[in-house]
Structure I
Amino acid sequence: MNYHDITKDDMLNGDGLRVVLWVSGCTHRCQGCQNPITWDVTSGLPFDEEAEKELFEALAKPHCAGITFSGGDPFHPFNRPEVFRLAKKCKELFPEKTVWSYTGFEWADVKDEEGMKYIDVLAEGRFVEELLDNNLHWVGSSNQKVINVPESLKTGEIVLHES
């Protein structure tokens, strides 16, 4: 997996101060995307041991509420195994911290993935420029949903995250 950046103390990509891992690779190529530089799966830097160390040192800070995976698309088939491994490690090391992820895929496409049990909140769906709504929390267009993953997995129905 490649990545473009690790942002620390981010307040725009989930509840609280967060660490954000910006991964490479997205097949959705949404018009009006904020991060088209991340579309190419080979762009950025290899996510190596040093990057992982940097990520988990930032997560260890007491003020950090958790991690958010963004990009690109963390659920690009090339990224899923590594993203789910990192989400699992976060839950093992810091069970009190939340794991958020963004994806252009819809809930129905990803809900059965084994690694979903390590995700707390999923902002799902392609960005649709014609549906841009600056009043929404955590997403950019009105077709997208912010899903409470544990509750949705438990009930079998989409349960929205309450901000």
Structure II
Amino acid sequence: MDYGMIGKIEKAKRYAEERDRITFNEFLIKFSGDNNSYNLSLNEDGWHCTCPGFQTHRICPHIMCAERVFAPMIKRDKQPYAPGQNVVSDVEKAKRYSEETDRMKFESFRVTFTGNNNDHHAGYADHTLTCDCDFFATRNVCSHTMAMERILNGMLNGTTDDVGDA
């Protein structure tokens, strides 16, 4: 029995439950809307979405959905509503989208885990999870990457990220 791995699985469960310890630094999501697919991103410069609503108002149901689904891992103020925006319709759509997370597929992300001793940085790109912790360096898996698989269950593009109750 691999007691080191058992401990990491338990820690991953805790991290997934304590989402305030995780911060999205950036991400790129392919978002399947009702009519088209859009690229939704968050980075140091803020939000961006390729949908027409964002181009007009700088806010859209896709951003509103991500703010809802990934709270409290997004450590930013929510995007304000815009003059002329159909707020009621967009809020309703964002709520529905947040219940249909299979619409979101991550292309990439970078997160920071705030640990009891050290912070660690995990990421996802080219269908591969990475982490800067020592356990990942020796095993290619760790509590940080397992926590992200658990949180993003079904949303990692091109992986088999169904972790079940492991």
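Throughout, read-outs are computed from the coordinates displayed, never taken from laboratory work. The structure presented is a predicted model; accordingly, all values stated were derived computationally and were not measured. Cβ atoms are built from the backbone, for glycine too; each structure is taken alone.
Compare FRET efficiency 1/(1 + (r/R0)^6) of positions 2 and 106 (r between Cβ atoms, R0 = 25 Å, to 0.05) across structures I, II and report the one with the greatest value.
Comparing I, II, the top value of FRET efficiency 1/(1 + (r/R0)^6) of positions 2 and 106 (r between Cβ atoms, R0 = 25 Å, to 0.05) belongs to I.
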One of I, II was used to compute Cα extents along the principal axes in Å, and the answer was 40, 35, 29. Which one was it? I
Work out the source of 2.3 here, i.e. which of I, II gives that when distance in nm of label points 7 Å out along Cα→Cβ at positions 18 and 138 is computed. II
If helix-only ellipticity at 222 nm (-39500 (n - 2.57) for each DSSP H run of 4 or more, over all residues; to 500) is computed and equals -10000, the structure in I, II: II
Origin of the value 24, where relative contact order in percent (Cα under 8 Å, 6 or more apart) was derived from one of I, II: II
Taking mean count of other Cβ atoms within 10 Å over residues 74-81 for each of I, II, which is largest? I
Comparing distance in nm of label points 7 Å out along Cα→Cβ at positions 42 and 154 across I, II, which is largest? I
For distance in nm of label points 7 Å out along Cα→Cβ at positions 50 and 66, which structure out of I, II has the highest calculated value? I
If mean count of other Cβ atoms within 10 Å over residues 58-65 comes out at 13.9 when worked out from the coordinates, which of I, II was used? I
